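Below: a set of structures, written as structure tokens.
Readers should treat all values here as calculations from the given coordinates under stated rules, not as data from a laboratory. Note that the structure is a prediction, hence the values are computed from the model and not measured. Cβ atoms are built from the backbone, for glycine too; each structure is taken alone.
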Structure P
Amino acid sequence: MKKHFVRYALGLVILLLLLGHSAKLYQIGFINHLDSIAYDTKLRMTMPQSSDDRVVILDIDEKSLGELGRWPWGRDKLSLLFNKLFDKYGVALVGMDVVFAERDDSSGLKSLESLAKKELAGSAPFQNALRELKPQLDNDARFAAAIKNRKVILGYYLSSEEKGTSSGDLPAPAFPAGSFDGRPIKFTSWTNYGGNLPEFQKAAASAGHFNSIVDFDGISRRVPMIAEHKGNYYEALSLAMVRSLLGSPKMVPGYPEGGSSDGYAAIEWLDLVTSQGDLRIPVDENVAALIPYRGFQGSFSYLSIADVLADRIKPEQLKGKIVLIGTTAPGLMDLRSTPVGSVYPGVEIHANLISGMLDGSIKYRPAYVTGVDVLLLLLAGSVMVFLLPFLSPFRATIVALIVMSFLLAVNLSFWQGGNMVLPLASGVLLVLALYALNMSWGYFVESRIKRQLTGLFGQYVPPELVDEMSKDPENYSMAGRKAELTVLFSDVRGFTTISEGLEPDQLATLMNEYLGAMTLVIRKNRGTLDKYIGDAIMAFWGAPVSDAEHARHAVLTALEMQEALIELNKLLVAKGWPDLKIGVGVNTGTMTVGDMGSPVRQSYTVMGDAVNLGARLEGITKQYGVGILAGQVTRELVKDEFVFRELDRVRVKGKVEPIAIYEPVGLAGKVSPEELAELDLWSQALTAYRSQDWDLAEQLLQKLSGMTPRYLYDLYSKRIAHCRSEPPGAGWDGVTTFETK
């Protein structure tokens with residue numbers, strides 16, 4: 001026993017730490033994150049991936065926007081849509097994943113009524129005509145009439161913006177104020193709302209909120225079935241639709257047996273009481289339901305609203321269906337991050353919930369699962385803490401696998417057989433931690449990890465960053481991932497000519513001194529050296545160590561490289577060698593970063609359009625006679641820290657959209673008044689050039705002649721001369737297109 005005392009003690013510390021988390025005495029974010037990953041994995045592995053033809057989504061898609069115009073559409077179109085849905089197609093129910101918060105003045109009725117009160121107040125023919133036309137022109141009244149006495153469920157949103165205001169009307173609450181007095185239930189609560197116009201809310205059968213709960217990792221896994229606002233309790237859109245479909249039955253909150261205001265008082269389910277029996281909807285401690293995703297996007301039939309209005313669909317596609325109206329158009333911003341897709345239409349979340357309520361497939365996660373989790377941890381932990389120290393590595397591995405299999409089997413049996421969600425991460429971590437503790441006993445973990453990181457990243461990043469990474473090694477990996485980073489390319493101008501004038505050993509010495517000086521600047525500013533490509537250098541910032549100021553460090557590096565080159569050239573000239581000039585391109589954007597290559601050779605590098613653009617920027621520095629070019633994303637991120645000169649708007653090879661390009665001049669506050677005055681004069685000249693005011697642009701360029709960069713001013717003078725002889729026309733956008741790299 002004494003021999004293994006330290007191992008027992010460390011094992012019990014691990015067990016008690018995880019038990020405290022599972023018992024909710026405190027929460028460990030990392031374990032919660034792992035539990036979310038485990039939940040998402042189980043969901044994706046077991047979801048039916050079948051369609052539900054009871055629910056149809058009418059999509060405000062790109063096709064509809066193209067045919068009917070941008071959203072919001074006139075309510076006359078929506079009135080026609082609802083009349084078709086109920087009268088022609090015979091739908092069972094319609095739910096709206098949009099809000100009608102503003103009045104529709106597109107018919108011109110408001111202007112006509114203004115004329116009737118003022119300029120044409122005495123014109124009887126005009127007044128009579130207006131009275132006859134008003135029913136056809138009052139789009140809001142037409143829409144209210146189209147949804148009245150029909151099973152139409154409107155949507156609205158709840159919010160808690162600090163300075164937010166409420167608008168529109170809310171429906172009657174599902175539970176009035178005071179319904180849950182004395183019960184400490186953790187309802188989600190919001191202070192503001194965005195509702196529909198009063199006449200629409202009055203005409204509709206009901207309404208429900210379309211809020212979801214976004215978890216700490218930004219993913220939507222739950223929807224509050226009941227949410228609190230100023231003491232009243234409001235139901236979700238999906239719940240309101242199911243209730244309307246079932247004839248608006250009474251809703252009864254379900255409490256565990258023996259629950260009281262003095263103890264455990266959570267709502268574990270909501271019962272919809274119908275004559276055919278109760279429909280039970282499981283909810284968690286926040287009275288939220290886990291979204292029962294049927295599959296990936298497209299688990300429900302999507303029909304374009306344009307096709308419905310144009311009668312391009314068959315009646316059987318909608319007859320008797322539950323219809324949800326929402327959008328998948330990216331510009332309308334109703335996209336969510338979910339376990340089954342990082343870009344997922346919000347309207348399909350409601351469809352999944354409706355389908356899950358009707359099928360009874362919503363998972364239970366009652367509060368008492370905490371006790372089950374604690375019991376399993378205590379059982380598994382006790383076996384491993386007191387048994388593993390006595391076993392050989394092989395037998396300890398077998399025991400760990402058996403315990404792990406037991407925990408997984410129990411968890412999956414609850415998931416599949418009992419339709420219940422049990423935490424998994426604590427048990428898995430317990431087994432892994434205790435196994436690792438016993439297997440690594442006597443081994444210096446920290447020094448080993450540091451050696452590994454140095455081996456992986458030492459050739460790319462400065463030693464001080466390797467030290468920083470070794471303090472938190474689990475957050476660093478060479479696996480590919482996407483991230484916003486900044487890349488830098490530099491190249492020696494006229495390198496072929498220089499190399500031809502030197503002996504091989506001289507050229508090698510020159511390049512070693514040049515690359516050494518530039519690399520010191522990159523490392524000084526926390527850069528990751530990607531590679532040398534002959535005389536070219538590629539570096540990036542923001543990986544593997546996160547750097548919130550990656551754009552600033554890259555721009556600062558570019559400026560300091562030019563300064564370092566001045567000092568280096570003094571040494572080169574003293575040796576009788578030619579001085580060097582370099583072009584530097586800097587660009588920021590989303591890139592893929594990681595260890596890439598072949599089994600023969602790997603390299604930790606970045607790839608993507610933003611990287612290619614950085615290389616293009618370096619290539620066109622010589623076209624403008626400047627040493628550095630930065631992309632517009634980079635400039636936007638650091639515009640308050642550096643002074644820039646906008647040079648042009650260009651369309652580089654391989655890109656369709658033009659971008660603005662900028663020359664970093666220096667740090668803000670360190671640029672002389674004379675340079676700032678010159679920059680202001682140049683900005684005026686560029687504005688005049690783009691507005692085709694050739695005379696003014698030429699006058700300003702005359703004032704700039706002789707200043708630096710002279711090549712740039714001469715370039716625009718030539719462009720103006722060309723535009724005078726061949727006017728670009730009214731549609732000219734001032735963009736310069738480069739057809740070569």
Structure Q
Amino acid sequence: MAESNSPGIRFGAAYYHEYQPTPRLDEDLDLMKQAGFTAIRVGESVWSTWEPEDGVFDLDWLEPVLDGAHARGIGVILGTPTYAMPMWLARKHPEIAGETATGKPMTWGGRQEMDFTSPAFRFHAERVIRKIVGRYRDHPAIIGYQVDNEPGLQLLYNRGIFEGFVDHLRQSYGDVETLNREWGLVYWSHRLSTWADLWVPDRNFQPQYDLAWRRYQAGLVTEYIAWQAGIVRELAHPQHFVTTCISYDQPGVEDVDLGGALDVAAGNAYYEMQDSLTHPSEDPRSAGWIVKGTWALHLLADLMYSSKQAPFLVTETNAGSIGLSSLNYSPHDGQWRQAAWALVARGANMIEYWHWHTLHFGAETYWGGVLPHSQRPGRVYRELARLGAEFEAAGTAVAEGTPDSDIVILYDSDSKFALSSQPPFSAPGQYLDADSYRRILSAFYRGAFDAGLQVNVVRPQQLFASRGAMTDAAAYAAAHPVLLVPAFFTAADGDLEWLEAYADAGGHLVLGPRTGYADREGRARTEVQPALLSDAAGVWYDEFANLSEPISVASSGIELRAGAAATDWVDGLTLSGAEALVSYAHPHFGRWAAVTSAGHGAGRVTTVGTVPNQALAHSLASWLVPAPLAAWPSLPDSVTVATRTDQAGARVAIVHNWSWQPQTVTAPADLTDLIGGSEIAAEDPIALGPWDVRVLRLNSPSRPKEAA
């Protein structure tokens with residue numbers, strides 16, 4: 001079932017009473033109730049507790065937790081424990097060990113060390129899943145199930161997986177001559193005479209092979225999670241949802257495909273706090289699985305929403321310190337509220353912290369929970385209890401809405417895979433930057449965020465027939481007038497034709513670097529670049545270059561912010577009908593345009609031939625959408641506004657002040673404060689304290705007049 005049928009915004013934490021050094025179940029649950037908790041996640045990490053010996057099950061230990069939660073109105077998400085296998089299974093079936101390189105099994109002592117495709121592992125995993133779900137399927141506390149946890153942590157090199165890959169290639173390509181041709185294996189004498197000639201992937205340098213290997217690994221993860229979800233659905237009641245906790249930074253995950261097996265997308269939202277949440281900021285880039293910056297937190301939320309183009313669950317987010325011991329940054333007062341409401345603004349229908357109590361042993365002893373090591377409620381608990389009260393007051397009105405958007409950005413996991421082995425950039429201390437895809441995309445997203453735009457992230461699987469979708473380009477252009485496409489590297493011919501049709505039908509198509517440069521095999525295209533779109537774009541290029549230092553740019557059609565510059569990359573854009581909007585202030589690169597635009601049919605194609613710095617990306621976004629939906633009058637620089645709209649047209653605005661300085665904004669219309677309950681008249685001042693957030697309903701379904 002859809003999780004949106006649940007009341008309001010669910011709120012809670014992962015709870016492991018089995019990890020408590022002394023029994024305190026009632027005390028914990030009472031504190032949760034007082035803090036407004038409505039959900040907990042349990043059971044996913046302790047297979048050896050569920051099944052202490054092979055075939056010997058202890059299933060009753062969790063019942064008091066579920067009983068106590070139900071008595072207090074707290075729903076329970078029950079996890080399957082398959083990501084952390086017991087040592088007796090490792091001892092009895094050493095062949096289960098996953099391999100990080102061919103013939104090199106992982107040693108034990110962590111988690112996810114197994115080859116999850118192993119028949120022996122599958123037998124034991126299915127048995128424990130059926131035992132747990134069968135035992136608790138009728139318990140009234142259950143609201144849903146989480147299968148496994150953070151799948152796709154690493155790529156696996158077991159012989160059985162490699163042989164399955166060879167079979168997959170044989171079924172996909174038919175014969176080795178076709179594979180030789182499609183992968184270009186004439187290069188460096190890699191032609192195959194038989195399928196047995198295919199080399200193992202450990203030190204492979206052939207990019208077509210690497211792309212196919214990454215796709216295959218992601219497909220295995222998708223199949224594995226779908227397999228577990230199918231077992232759970234056989235036993236569970238239909239009103240209970242099935243999900244998994246996605247860590248979006250893992251190398252073996254294609255989250256849209258994975259989401260197809262789930263009722264609702266769910267995942268991790270870990271982020272740096274303290275001054276990292278200052279807005280505006282000039283920190284250069286987000287980190288990896290722990291994002292850095294207000295803009296990066298919003299990008300993560302928009303990515304999570306895009307997994308199913310539907311509301312999502314945050315199954316893990318930080319209550320305090322993150323990691324094993326070294327990321328101990330104490331959040332400023334108010335930042336828990338801010339981050340949680342920001343996630344809700346972009347589509348989260350549950351905020352769940354990892355975890356309830358800070359552990360006293362194990363690898364994650366210093367990963368801060370809601371309660372500290374003393375077990376006594378402190379500042380974290382008080383701040384989250386305040387948030388719980390806010391969700392109770394306002395959550396239902398917000399949960400019924402859909403995040404608004406001013407602009408669409410295409411995000412493609414497949415291009416991310418391809419550009420990890422064919423990266424256009426280096427990185428500090430590295431010859432190649434395996435995260436090149438997100439380096440390009442993040443620059444454009446950050447510019448949109450800085451310009452006050454709300455972004456809908458969309459995926460190729462949701463647009464193009466080549467990926468299984470059947471979205472009409474003209475209808476999409478009418479609903480979404482600006483589509484930004486950076487680094488869409490592995491585009492099919494039909495994908496590029498759809499983009500051209502989108503512009504022809506009236507959409508404003510914006511092309512970024514590396515878009516359409518390769519085909520679906522990751523081979524460089526023979527067409528003039530941008531491939532199949534150069535005529536519509538009125539521009540072409542056949543040269544490109546890296547930039548070791550930013551280059552200043554000048555405008556002939558866009559109002560540029562101070563410091564606007566090109567970074568990292570230059571496509572040698574040559575005009576063939578387009579107008580140059582931005583040029584390079586450089587004696588060599590000045591021969592080419594940095595940004596061009598051309599009318600096409602009823603629409604327009606704009607081409608950006610560089611990775612814009614923060615000022616240039618902001619300038620481009622403001623030019624693309626000069627009147628954002630949430631453009632309240634005279635907003636201070638540190639204040640952002642995000643909106644959700646329900647089916648009746650009622651809009652809720654979530655207003656943040658990301659700074660130490662108190663701010664005042666002006667109400668653009670008559671408003672209701674959904675937390676405090678007060679009425680605010682149009683043009684009245686609204687006070688925001690340091691690191692503050694307000695949740696306000698516009699008492700008219702129409703757009704504020706200042707942004708119309």
Suppose you compute distance in nm of label points 7 Å out along Cα→Cβ at positions 172 and 596 for every structure in P, Q: which one lands on 3.4?
-> Q
Assuming -13500 is helix-only ellipticity at 222 nm (-39500 (n - 2.57) for each DSSP H run of 4 or more, over all residues; to 500) as calculated from a single structure, say which of P, Q it is.
-> P
Across P, Q, distance in nm of label points 7 Å out along Cα→Cβ at positions 276 and 588 reaches its greatest value in structure P
Where does the value 0.97 come from, among P, Q, when Rg/Rh (Cα atoms, Kirkwood Rh) is the thing being computed?
-> Q
Where is mean count of other Cβ atoms within 10 Å over residues 12-19 largest, in which of P, Q?
-> Q
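Given structures P, Q, which gives the highest value for mean count of other Cβ atoms within 10 Å over residues 388-395? Kindly include the intermediate steps, with their values, before the conclusion.
On the way: P: 13.4; Q: 20.9.
Looking at the calculated values, the largest one is Q.
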Give the label, chosen from P, Q, of the structure having the highest value of distance in nm of label points 7 Å out along Cα→Cβ at positions 228 and 652.
-> P
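Hey, distance in nm of label points 7 Å out along Cα→Cβ at positions 532 and 556 derived from one of P, Q reads 2.6; which structure?
Structure of origin is P.
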One of P, Q was used to compute P(r) over Cα pairs in 20 Å bins from 0, in percent, for residues 236-603 alone, and the answer was 19, 33, 31, 15, 2, 0. Which one was it?
-> P
